[in-house]
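What follows is a set of structures to go through.
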Structure 1
Amino acid sequence: MKEVSHNAMREAAVEAAGEWSLGAVTLRGDLPVSGSPRRSEFRCVVECPDNQLVVLEAIRRQDRDKKQAVIDRLDFLSRQGLPGVHPYIRTPDGRQIVRIRGRLWQASCYVPGKPLNRPGYAFDGWRGEAMADFLINLRKTSRNLPEDISTPTFSIQGYVETLTGRIRVREPVLFASAVPVIAFLQERLAHVHDLLSVAFCHGDYHPLNMIWSDDAIQSVIDWEFSGIKPENYDAATLVGCMGMENPDALAGPLVMKFIRTLQESQVFSGSGWSVLVEMIVAIRFAWLAEWLRNRDTEMIELETVYMNLLKDNADDLAALWHC
């Protein structure tokens, strides 16, 4: 974004703050905003006269319906008492998205946090328990999610088949290296995928989408991929990300405590556990798609190696995790 455009967006943010009656605000460029910057067109933190900190985000017009659905889901989960969610702020007349200078804006409370100590955090057992507890509470509080803010059931198997079909045509060398992994999923996941229990999931559940204190989760953010998915989707996403951070973490305290806590809660059915490794591998194809979009050849190669590592050690991992 060019400097002149950046300044214009900052001015628009100050103007947008008036829609929420935040008073005279100070832009806090010194405060980091958690979550992916690609989720919005522009974002900044403003400080209000009462010292309240608010994140203002300009969202793309084509994303309005998706953003409103996320807003509505977080409102519902908050009303149900789910800890770690922070609903978007309403204007005095009840709006959560406002139009300023032709752009759409939304506002949320700024939640301060402690940065993760990477890669050491991947071995913190207490984080595994905290992340499992959140999923257990999410399952309980989302059971009666209204149909009008729910989603069709997402098929990761269908996603993989569509993506690999495109890779076969456009990236034949990459496809050749992925053939063993594709065959693995066809043999071990495809025939049971549509029989798996489904549930409302965060959809992008990993530690970088959480705001941490020294000993707890302060907030879970970036719900853009939330919806109805196989019940083990969030767990598989998290474990897969831990292994990508460091393969040794797959047998480390965080992952082991995370899995044990979920197993003790009996929040998943037996079928969900029986294909946990397979679900991890399937979800890694979504990350592969991200690296392909960015033409990140280093990450494409690393992802391919990682998926084959998971495939080759699938039975050992399932035994380790008592799946």
Structure 2
Amino acid sequence: MLLLLAVAPELQARHEWLAMAASFAPYGWVAWLVALVLVLAGARGRTRLAAAPLALGLAWHTAMLVPYLPAPATAAASPSASVSVLELNLHYGRADLRALATQVREARPDVVVLAEVTTANEEVFGQKAWAKMFPYRAGSAGQPYDPKTGIGDSRGTLVLSRYPLSATEHAAATRFTNLAVVVELPDHPFTLVAAHPVNPEYGADAWVSDADALTRLALKHDAGPLVVAGDLNATAEHLTLRQLSARTGLTDAGAGHGWQPTFPADAWYPPLIQIDHVLVSREFRTLDHHTIRVPGTDHLGLVVRLSLG
């Protein structure tokens, strides 16, 4: 079933449970392997022929996982410019911003893309220490998390930048904020789309609709260098991310850097799926791609260093 949802992604749009199940498509490899081992160990005579379709399924699923493998390092030409992007979902604004500040000082990103930002977070980012690191910002903030009711606001999306930001534009009719800004990197300006479409729990129709609006926003800016960064609420096997990549020509900056799941990050077990991404146009090359952990949020963040030109 998981393999079917991956090879026929249009099925995911039929129901939110199918979309959520597709998140775990890579783990179907384990089921094929276990079934094959059990048949080979327990079957006798001609019944062992049942192993053939299982072996075929295992091979097919293994081929699907090849993009998750690290690629050999290759020498790259000296870039004329480089830019570093940090991406993180703040989980209704509950992330530890002091810990995030420590990560920022270590990673020294040029641009920070934050999802689920609240007005309380926005006040902190307006303080002197943050404003000195990132004098430019664009986006919006949602309402603070209410611990009494457990209700959080996911609508806020904010971009913090060392470089001037201009030409803000929002995706039409998305539940959360998805916006495009021009980052005025000296001599190499590029468009950044800070993305946060809804997850399948809002319903398959809403999930597909939000992703389509995000894709239309990205397509308005795909004539030049383009970065889409954020919590995309989609894995590489999902219909929505496949359509975004196919229509815009963007590729995942993490390709060739190994599988780096980002969610959930607040459980006793390690993160299982990668729904946070930095997607880039062909003008960019990835120099580094790794996750970071910030207490208080259910996502790992991404730090991606890119060359441009």
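Supply the structure label, taken from 1, 2, corresponding to mean count of other Cβ atoms within 10 Å over residues 155-162 with the calculated value 23.0. It would help to have the intermediate numbers written out before the result.
Values: 1: 17.4; 2: 23.0.
That value comes from structure 2.
Out of 1, 2, which has the highest value for FRET efficiency 1/(1 + (r/R0)^6) of positions 99 and 219 (r between Cβ atoms, R0 = 41 Å, to 0.05)?
Numbers: 1: 0.95; 2: 0.70.
Largest value of FRET efficiency 1/(1 + (r/R0)^6) of positions 99 and 219 (r between Cβ atoms, R0 = 41 Å, to 0.05): 1.
The value -9000 for helix-only ellipticity at 222 nm (-39500 (n - 2.57) for each DSSP H run of 4 or more, over all residues; to 500) was derived from one model only; which of 1, 2 is it? Mind showing how you got there, number by number?
Details: 1: -15500; 2: -9000.
Checking each candidate, the match is 2.
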Query - For 20.6, 76 (Rg and Dmax of the Cα atoms in Å, calculated) the corresponding structure among 1, 2 - result: 2
Report summary line: Output 15.0, 40 (Rg and Dmax of the Cα atoms in Å, for residues 123-162 alone, calculated) maps, among 1, 2, to structure 1
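Bear in mind these aren't lab numbers, they're just calculated from the coordinates by the rules spelled out. Computed from a predicted model, the values in this text were never measured in an experiment. Cβ atoms are built from the backbone, for glycine too; each structure is taken alone.
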